[in-house]
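Pasting the structures here.
Nothing in this text is a laboratory measurement; each read-out follows from the coordinates by a stated rule. Bear in mind the structure is a predicted one, so any value in this text is a computation, not a measurement. Cβ atoms are built from the backbone, for glycine too; each structure is taken alone.
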Structure I
Amino acid sequence: MADNNLDALVNREITVLMGGWSAEREISLKTGRAVTDSIESLGLKVRGVDLTSPEEIEKIINSLDLVFIALHGRGGEDGYIQKILEENNIQFTGSNSGACEVAMNKAETKKIWRDLSLPTPDFVEIRDAGTPNLETTPFLSGENDVSPLEASFVVKPAREGSSFGISIVHPEEETSLEDAMKKAIEYDDILIVEAFVEGDEITVPILGEEILTPITIRPKNLFYDFEAKYLREDTEYLKSDLNPEEFDTVKEFSLNAFSCLGCEGWGRVDLIKDRNNNFQIIEVNTVPGLTETSLVPKSASFKGINFNSLITRILNTACVKQ
């Protein structure tokens, strides 16, 4: 069966789950509406459901057949909704609950990559941030401790998306580690302080067992933050200028970074190409955005895959799951 074939979908009742209760709710609603409109335009049976609380899924669980998960952030990308669907033997798009739970936690993800010798920036994991009991664990290349942090670094909530709560701290600037941590703590009590890697931001969408066109992101802001992603119109998205050897490296790193977490179906891997032309893996997204400014549709379009075909292919990856 071709992965863009409608035959396996024509007799299915497709439900698009969107909204949710995470910080990414509004982006999820945009993704969900775009996906619902696309499926409807294909002549398939579809309904969109806006979840506003964890309890609501139980009310509709018996009516679900095939689910397109358009929920971003907690509740949608952390394995919560996936586990419920698995327990009820309902097919759904994207990765299984265990993979989603790991991928949602940037610290746990990076530990796995380190164990497998995949390149990712040095980092420190901070647990129970904001309390007297905080635990600090360094994951550094041959270093014994984290002080002093003389170089630039990035402070992130470990379990959040859409760049919420992220700060870049440079020694010569006014923003301090304390200020950055206060911002990140608003979203999570597990933080990572990650070495800042100067270079080009590259994102690699994955569909099935293939990568789509790698995209280089050129934000006008300091980095690809929420404003650059969703509000500004001057962020540039370009086909990554990679020679054949670099392309093979990006492909290998991305597929390995994705599959080693147990991820499947579709998703996105973000990397940095540093000034020495080395690649560092930053994070994995198991439910990337599918809005008019989202990266996966842009990448697909570079390969001649329009939005409707992309959605069809994603749905078909769910149909082949056991």
Structure II
Amino acid sequence: MNKKYNPFIKTNNDTGFGSNPSELGGRFINKDGTFNLKREGMSLINRFSIYQKMLHLPRWKFILVILLFYFGINVLFTFLYFMAGSNQLQGLMAKSEWGRIKEVFYFSTQTFTTVGYGRINPVGDFPNILSSIEALTGFLSFAIATGLIYGRFARPRAYLAFSEKALISPFKGKTALMFRFAIYKENHMLTNVEIRVNLAMMVEENGHSSYKFYDLELERRRVDSLPMNWTVVHAIDENSPLYGFTADDLKAGDVELYVLITGFDDVYSSPVLQRTSYTYKEMQFGAKFLPMYRESKDGQTTILELQKLNNIIEVKAN
């Protein structure tokens, strides 16, 4: 690796990552843009934010948490009503124990949601206090759930899909590193889109291994709008930290690209960003991307074929 490292190529040390390879595990940034990092050394209550967690949960997990909370809180209050004595709930009609449990559970859901059909009502101080607390809990819970749902829908996102591979391909008589991305949502548009690509590489200097970070020069860093796909190109020439590298060199250097894209969302009138990364395992030599758009049959519209985002063809090196 020493023969590949050029100390005169400008490095960028403002990445937020350390430089000691023995203390780093795996990739720096996950494919979904989250940082591959866990924190410890402080109590969970200080580190964990329920609000942030719920905003970032996958949709199916978010719905599942809401349903489990709704079911669980009503099971709890059903148990408390039975602890107070089911005879203190007036209007129960079931004769069997299981039937009474179901009736009390349904009474709990009606109280929690403030529906209150009126057939069953509490008698005595303790069940009335319980039903009052449950009604208040229901009000607060639905207010929080409404806020979370609004926060998830109203949070601006870039909605970018990235190619699975970064390619090292012939480019204008030389070689270039390239990957591409596109917006995948209908009626979604980003303007003033800017991209920054950093390269992390482990190098050896004076017998000591450390990570160096490079801000890669790109063929284009900014576009006014992004209706189509964008193929990001870094020319590998004498000024590139990847100059002369082979696949084995990428592996030996534990090379990783991490990508930051920022833009302005016209729908929400808000800036957005999205991150991703490519490790040396996700870089391929001797291939280029195939076009991912075509003309409509009537010749009046351009069709962006998102299913072709990862379509490549092998090519010979220059």
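Points to keep in mind about this one:
- Identity of the structure behind 33, 22, 18 (criterion: semi-axes √(5λ) of the Cα gyration tensor in Å, calculated), options I, II: I
- Comparing FRET efficiency 1/(1 + (r/R0)^6) of positions 171 and 307 (r between Cβ atoms, R0 = 41 Å, to 0.05) across structures I, II, the highest figure is found for II.
- For 4.8 (distance in nm of label points 7 Å out along Cα→Cβ at positions 59 and 243, calculated) the corresponding structure among I, II: II
- Structure from which 17.5 was derived, mean count of other Cβ atoms within 10 Å over residues 235-242, options I, II: II
- Computed 0.95 for FRET efficiency 1/(1 + (r/R0)^6) of positions 27 and 67 (r between Cβ atoms, R0 = 30 Å, to 0.05) - originating structure among I, II: I
- Distance in nm of label points 7 Å out along Cα→Cβ at positions 35 and 123 derived as 2.4 - corresponding label from I, II: I
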